[in-house]
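What follows is a group of structures, each given as C-alpha cells.
A short reminder: the numbers here are calculations on the coordinates, not readings from a lab. Just so it is clear, the model here is predicted, and its values are computed rather than measured. Cβ atoms are built from the backbone, for glycine too; each structure is taken alone.
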Structure P
Amino acid sequence: MSPPTLCAAAEPVTLVGAGPIDPRHLEAALAIAPVAVAADGGGDLALPGGRRFRAVIGDMDSLADPERLRAAGVPIHPIPEQETTDLEKCLYSVEAPLFVGLGFLGGRIDHHLAAMNALVKFAAVPVVLVGDEDLCFLCPPELAIDLAAGTRVSLFPMGPVRGRSEGLLWPIDGLAFDPTGRIGTSNAATGGVVRMAFDAPRMLVILPVDLLGPVVDRLRGA
C-alpha cells in the first residue's frame, strides 16, 4: 500500500532540513521553489519574508517548538516509522514536480550520505540538494546544460553505471563507474553545452551552488 499524500503542490517545493543553511541559498531556493515544507527539525527555522511552511513532516524527534507552528496554522504530520529518514518521508508524502532541499548537506556526515542515497531511492522525481559550496542531483537519463569553461563538474556513482559525454575536459565515454572503483570527481567543462547520458539512474552530479537556477531549469525540462 502506498503512503498517503500529505501535501501537494503544482509548483516546485523547497524542503528544509535541520542542518546548516545559508540564508542566501534559502532565499534563492524559495524564489525558484516557493512552497516550503519542513523535514522535522527544519520547522524551527524562521522563513524569510514572513513565509509559512505548508507542512512539517517527519518522526518529530527533533522539532523543538511544534506548538508555535500549530498556532500559526502549519499542519504537522508525524510519521513514526524508522525505516526512512525525514527527507525520505517528505519525498514520499509530498507531491510536487521538483524539490530543492536545504539543510541536508553539511553538518553530520551520516545525514549527508543518507541524503545522497535518497536521491537514488527516489529517482522518479527531480531533487536538488543545496550545500554551502555545491549542489547535488541525480542525473536524468540525458542532461544538457550550458557551463562556462573551467566549471567544476564532479560525478559520483551510487552503483555500477556507464555513460557518455560532450563538453567535458575528460570525456567519460566507455568508462565503467562504480563507487568501489572508478569515480569522476573534479572534471571540468570546456565551455558551452555539456551533454551527459547514463544507462542507469545511479550517477550523482555535483556542481557549484550558484548554478541552482540553470540546474532546476534543465531538470524540469528533462
Structure Q
Amino acid sequence: MAKRASTRYKKILNTIYRKLYKSFGPQRWWPGETPFEVAVGAILTQNTNWGNVEKAINNIKKQGALNAGALQKMPEKKLASLIKPAGYYNIKTKRLKNFLNFFMNHYKGSIDKMKAEDTLCLREKLLNVNGIGPETADSILLYALEKPIFVIDAYTKRILARHKLVSKKADYHEMQELFHNNLPKNTKLYNEYHALFVKLGKDYCKTKPRCEECPMQSLLNSKERI
C-alpha cells in the first residue's frame, strides 16, 4: 500500500512539474548577483515582496556595503535606514545582524566555507540563529549555497492543500518530505520547482483562485490525478 502511494505521488509531482514548466518556462531564480546577496535577500524578503527587497539591497549597494564585513560593522540605525523599503526594518536589522555574526564567527565571511558544511548540520545551525526560520534557512541553503533542499512557502502550502496532496494542517516538515521522498535529490530541480510554484501562486492560485485558467486545472480530473 505504501509503495503504491509513493508511486502515485511521484507521478503526480512529476506531472505538475512538467505542466508548470511547459506553461511558464524556466524562472531563473533566485535574483541576486552573488550567493551572499541571495542570503541577505532571503532574510529581507520575510513578510514582503521582492520589489521592496530589491530597493533595500540597492540602497546597500549604493553605500558599497554589500559584503559581510561592512554590514557587520555598520551601526544598526544606519542599516535600518537602508533596508527600510523591505518593511519591519528594525526587526530585520537585528535578524540580519544575527546572521552576519553567525556567518563571520563560524565561516569568517566565506561562502565557500559555509557551502562545504554538511547540509543538515548547517541547516540546524541556521535554525539556531535568532530570526531565521525553516523557509529562510532553506532558501539560503538552496539558492545561495546550492544545497538540495526543497523550500516550502505559503504558495506551496496553498497549492498542495487545494489539490489535496497534503492536509491543511500539514506542517513544514511533512510538506517538505513530500518532495524529498518523491523527487530526485537535485538542486536545479528543487530550485525550478519552487520558483514555478511561486509563479503559479502569484498568477493563479491566489487567495481568490483563478482555477478556470490555471495550468493545473486538468489535474482536478480524476484520471490525471490518478
Structure R
Amino acid sequence: MILHAMYIPKHFEETSVEVMHELIRERPLATIVTLTSLGLNANHIPLYLFKDSSHFGVLRGHVARANPMWTDVLDDVEVLVIFHGPDAYISPSWYPTKEETGKVVPTWNYAVVHAYGNLRAIDDPLWLRNQLEILTDHNEDQFSKRWSVSDAPHDYTEKLIEAVVGVEILITKLFGKWKVSQNQPPQNKEGVINGLENSEPPDPTSMAGLIKSLSM
C-alpha cells in the first residue's frame, strides 16, 4: 500500500513509460527504500530493467548475503525504488525576465523516477550468474574495450556468487517527475540552457538537453 506518493504538479508529471524506462536504463544505481522491523531503511543497488508481460517491467539485482535488506522486509509491504536522473541548480541570473520585472528566484531542476513493487529474494547461483552477466554487459557497453564476467576465473566468480543473493521487484506502480523549467516562458528556458551549457563543472549539460527536448 502506498500511503504517500511523490508530490508531482501536473506540469512536471512524466507519464510515458518508455521515457521513465530510458532514465532507469541510463541511471541504474537505485535507492531502495524498505520498511523493516526496525523502521525505514535505504540501500543503494544497481538494478537492471527487464521487459516482461507486465506493463512496467521487472527490476533485478543482487545484494551482499550479509545485507539484511533481503531478509528483514515486512510481508505485503511494497518497497520504493528511486532512480535519479540529471539535476542542476538554476540561477535566477539566467532568466531574461530578471531584467524586466526582478520577480525571479532560484530553483533546482531534476528528473526522477519512483517505482513500487514487492521485493523477492532469489538464492539461485544460475540465476545470479545470469543476472551478473546481463548487468555487467549493460554497463560495459559504453566502453570500447569491454570486460565480461567470463574474463575472470570461473572458480573465483563462483565463490563471489556464493556471497550474494538476488533480488527481484515486479514494478506495480511507476511515477516520473521531470522538473525541467516547463513553467518558464521560452526566453527563460533559453537562458537556463545557455547558463547550464556555459557553467563550470560538474557538467550539467544533460539537464540542458532535457529542457531542450521538452521545449521543441
* Structure fact -> Matching 38, 21, 14 (semi-axes √(5λ) of the Cα gyration tensor in Å, computed) against labels P, Q, R points to structure R
* Asked: Hey, helix-only ellipticity at 222 nm (-39500 (n - 2.57) for each DSSP H run of 4 or more, over all residues; to 500) derived from one of P, Q, R reads -8500; which structure?
  -> R
* Out of P, Q, R, choose the structure whose coordinates give semi-axes √(5λ) of the Cα gyration tensor in Å, for residues 71-126 alone equal to 20, 15, 12 when calculated. => P
* One of P, Q, R was used to compute mean count of other Cβ atoms within 10 Å over residues 95-102, and the answer was 19.4. Which one was it? -> Q
